[in-house]
Structure 1
Amino acid sequence: MNHFSPCRHPAALALALAIPSAAALAQSPSLQETTVTATRFAEQPRSLPYGVSVVTAQDIARSGASSVNEALMRVLGIPGRQDFFGGGDYSLDLRGFGTTSDNNQVIMLDGVRLSENDIGGTRIAGIPIDSVERIEVLRGSGAVLYGEGATGGVIVITTKAGLGRQLPNSASVYGGVGSYGLRDLRANAHVGGGGFSVDMSGQKRKADNHRDNFASDLDAASIGGQWSGENVRIGARLTRDDLEAGLPGALSDAQYAANPRQTTNPLDRASIRNELASAFAELQAGAWQLGLDLGRRTKQLRSINFGLPFDFDTHATTGALRARHQTTFGGIANELRLGVDVGDWTRERFGAAASTGTQSNVGVYVKDDVTLAGGTRLSAGVRSEKVSKAFDDGFSPSTLEDRPVAWELGASQPVAEYTTVFARFGNSFRLATVDEFSFTTPGVPLRPQTSRDLELGARWEPAGTRLEVRLYRHDLTDEIGFDPAAVGPFGPFGANVNLAPTRRQGLEVEAMRELSKTVAVRVSAALRQSTFRSGPYAGNDVPLSPNQTLALRGDWTPLAGHRLTGGVQWVGEQTPQFDNACRIPAYATVDVRYAVQWRNAEFSLGVANLLDQRYYSQAFGCTAAGQVTSIYPEPGRAATAAVRVQF
């Protein structure tokens, strides 16, 4: 990695500031104990041989985030690129995969896989934010436990209905108004007794947004019911969201400079409808814990793009049977996890470009963790997955089948009272989506993408402090991506190809510190490199992969019932093209929120982009003069006034 100076890299400076002094530690209270489920069963993260970041419902509420995307970007500093719709979705990028980030990470909701098998992106902004209890981010490869496309990591979203823990009866109503015509109404409730419980959430959000023809109208709702006995838990959930939005289109560099609010496609529009029905069951039988998750998901898109219709329906069915066996013998603890994941996915595209894409997966995995009497933890896992994909447009049908294998070896070792070091080494994979293997260089099929993954890290958790440092490297072979210089079905205008070898490597640091009973800080920072190791772009950065990210958040309670929270998110510069002919400038945004609790009501005023930074996170081209073009601007300063009443 390149040498750097803290003065030139805000992320590096923040890492130095985040490490507290030994004298301060003795005066701090203890942070709340955290349990994670990204390992597919609940456990303490202290001895894991990899990193898992957690954002709680409390973190979400205090940040003022209105969607899962916003919460992850504000609290953990995960860079995101604004999508083309006005519904609040962003393409999140855990480890610098750029335009293919969504296909190199897996997103789960209450045990059901949401990640799509095309390049259309995974929509999570429609999840009612008040229904979310916890978001976990498994850093680095999750291929053994989650299969194809998990090289960059896994985002696990757990709602209150999927929590599996008895909660007190409660309800709340939220109403907010703000800049750009924002009107946001939310309601949620939990009712339970005698082992039964029902959770309901709803959200209605309308906004004109920050550009012409970018108004959006979101309706989202979820309901779940479950029964818990002494050794068993069963339940079902139904979620749905509808989005109507304008599609303002991209701007040239001249248009962006003149008026970033303008639209280039005043008549383009889209509507998206998502539905998910799921059921789950968990059983504790002696040393065995069994889990079953079933899901049936549909997605409908109807849109007008550049005056032409683009419509499709997606149907996905998933099932996951998992088991864990825990035993201890002679001071040695053993935890065996094994499972089967199955999935079927179909997309029907309508109109002049009608086509059908299908995919089926059957994955089997086994993972074993041994913890010795001294605290040493050794881990090994392997997964075999049968994948079949097909695409048929009535002219040139194509298929793709393979049996890729993922594996990993890991270890963690306590080296002091509060300190644990860990390491992990493995192999992960991804196959081309139906959109990718159906649009390639004629006669050149796409090979499976593989990655050799390495991670080293350390945790330090004395009273009142958590600090985790991770070094990682992903060496990819046959990475799948769109090269605009490749020869495609219509000539030298681009095609999906196996790129020359690439590498993602970096340093990640997360720190949380309670400075006193009234002040707490949190830092998430990363120095990242996403580069081509060889080939025609050797040494160049992978497009849309920022090299530095930083999120610094603070929480202060100046008076009883008063709370001031805020943060800074900084994203380094990035390039939109393989040849690195131009650069998207780095940007920093500041958000602040003041809340006052009066009886059972909370009144708040929040401001996003407090300094009115003019910036953009999504762009796709460079002009001959080296200026960025094909730009999607981000919003300026935006205030939200809200009241939440709890019952």
Structure 2
Amino acid sequence: MRKSPAEILESTRLIGRRGLMLGGIQLGVVSALGLKMRSMQLDHADEYRMLSDGNSIKLRLIPPARGLIHDRNGIIVAGNEQNYRVTLTREDAGGDVRTVLDRLAHLIPITPERMDELLAEFRKRSAITPIAVADRLNWEQFSSIAVNAPSLPGVTLEAGLSRVYPRGGDLAHAMGYVGPVSDYDLSKIEDPDPVLMLPEFQLGKVGIEAKLEEVLRGHAGARRVEVNSAGREMRELSRQEGQQGATVQLTIDARLQNYAAQRLGQESAAAVVMDVQTGDILAISSSPVFDPNLFVRGISGPDYRALMEHDHRPLADKTVQGVYPPGSTFKMVTLLAGLDSGVINGGAGYYCPGYTELGTRKFHCWRNGGHGHVGIVASLEQSCDVFYYELAQRVGIDRIAAMARKLGIGVRHDLPMSAVAEGIAPDREWKKARYDQEWRIGDSLNASIGQGYVLASPLQLAVMAARVATGRNVQPRLIRAIDGVPQPMTEAEDLGLNPAHLDLARKGMDAVMNSNRGTAQRSRIIAPEWRMAGKTGTSQVRNITTAERARGVTKNEQLPWNRRDHALFVCYAPYDNPRYAVSLVVEHGGGGSAVAAPVARDIMLFALAGGLPPLSAVPDGERAAMEERHKLMTLIAPDDQPASGSSRA
């Protein structure tokens, strides 16, 4: 049936509307596709290029610069130096690392032993982990590898930083050192920072470097590089630098530390210098020293064996790890315990015939003929053992131990150093727990003169001297500031001791140095403004039999070195206005008055004078020897400027 003209017109209009609608939809789709293509090609081009070229874009971590460490005056004692190294990534080498290593061996020295170590390391590590083939390359080696880079797939040249200790062994024990991260190091960390996996990344191993590792390490940066099919880097696409570790300022005075190290020389010894007002450790020296730079660079087998087999134990930090019978330096503890408990008063004294009898046993004084009647000040001045034997029997060990802890002995002080020892301030409970034995009176007599079970570190002895000097609970401190922010200082509260009792102990220490009968009178400071108070100590490391006493005690110099007595000395100055405390221990050195006191006196004078002391500060008979010692020293010049180095502070 034929459509009428009206129907035909209506049909035409309907088809037109549908055509327009369909055309509109098509136009919208085409526009949306165009906009999306524009966005992909212009706005997100880099992102999609990276996705499409995933195998040729690598993300590399940039190791952060380790934080610098300064002394209290700004001298750098741990810094960083430029280090050229070459790394190899197994994945980028196509898996054939042996061939690449053989090619490298024509350009830089790689021994057969080192080749075997590297191949073993590649087998152990992930294929995407770069392995350091060699570091500390010179410029000629570095440039020769760069020229031959096209034939060395997977090889990357890096100009990084490596730790360096400009003062050498001066602060080796306190500072510690860094070294490459080992599997053992990683096993101790629950969630290791990825930067620790970088080749030859250096981690604090001991000392301050280890204790402040997280502060000094910093945060890694990253760079995105394009590599070709052979694994060679073609160009750097982006780079974000890492954040350098914090700058740490120590309380140590590098010049004083340097002097103390040289004054100790090659003795097996330790010295600690404290500011008694603040608790700042100004010097903390253990000898003999060693060069921590050897460990950073990878110490050789012979060098390491020499350190380990040395009878003076240069790797041991004797200042905080070493504990020794404090000998007569402990007598201030026993004296203050007696005064504080009311057992004796300022006018008390005991008679010394040269020994004390306890049952069938005799406890001898160091002076065979005895000292006669001895009062409190004279008991320290002449270091009478019998006075303290008698006092200890009346005071009891528990009171002596409590006083020792109050003065800092038998307490682990909180310093960022490795293996800080607690020492031993023994009492009845301690012996029962340690040996399942009851305490005996003879144990108290031995403890009263710093022998028997009593053990203290040089750090603890310095704290003891500082607390006796001030009557306050002085706390040792080693970190002065981090990134310029001063670290909190513990307020030294009053010890609660009677000032009159402390004054008696101080007068006794003053008499040790400045009276005609003082045991350290030859090592006194004659400059009145620097008048020094001190106490000598000599601690036995062997038993002296009755037979030996009968025929005469063998002199220290006639004994093998390791059987000689330890020499000790503690002091503070100035006497009327205490500023510094010094403790010094010389292992197997012999007598404290002859060996330890002169060294401690010189170190104290350097601290008081702020440099080499005037010869007029010591007695006439000491001046020539002091002058000769100083001529042989190589000291940090007073006008030395702080070493250069970048810091984030």
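Assign the value 0.93, calculated as Cα Rg over 2.2 N^0.38 Å, to the correct structure from 1, 2. Source structure for this number: 1. Taking -10500 as the value of helix-only ellipticity at 222 nm (-39500 (n - 2.57) for each DSSP H run of 4 or more, over all residues; to 500) derived from one of the structures shown (1, 2), identify that structure. Computing helix-only ellipticity at 222 nm (-39500 (n - 2.57) for each DSSP H run of 4 or more, over all residues; to 500) on every structure in 1, 2 gives -10500 only for 2. Each of 1, 2 could give distance in nm of label points 7 Å out along Cα→Cβ at positions 215 and 535, but the derived value 3.3 comes from 2.
No lab work stands behind these numbers, since they all come straight from the coordinates. Nothing here was measured: the structure is a model prediction, and the numbers come from that model. Cβ atoms are built from the backbone, for glycine too; each structure is taken alone.
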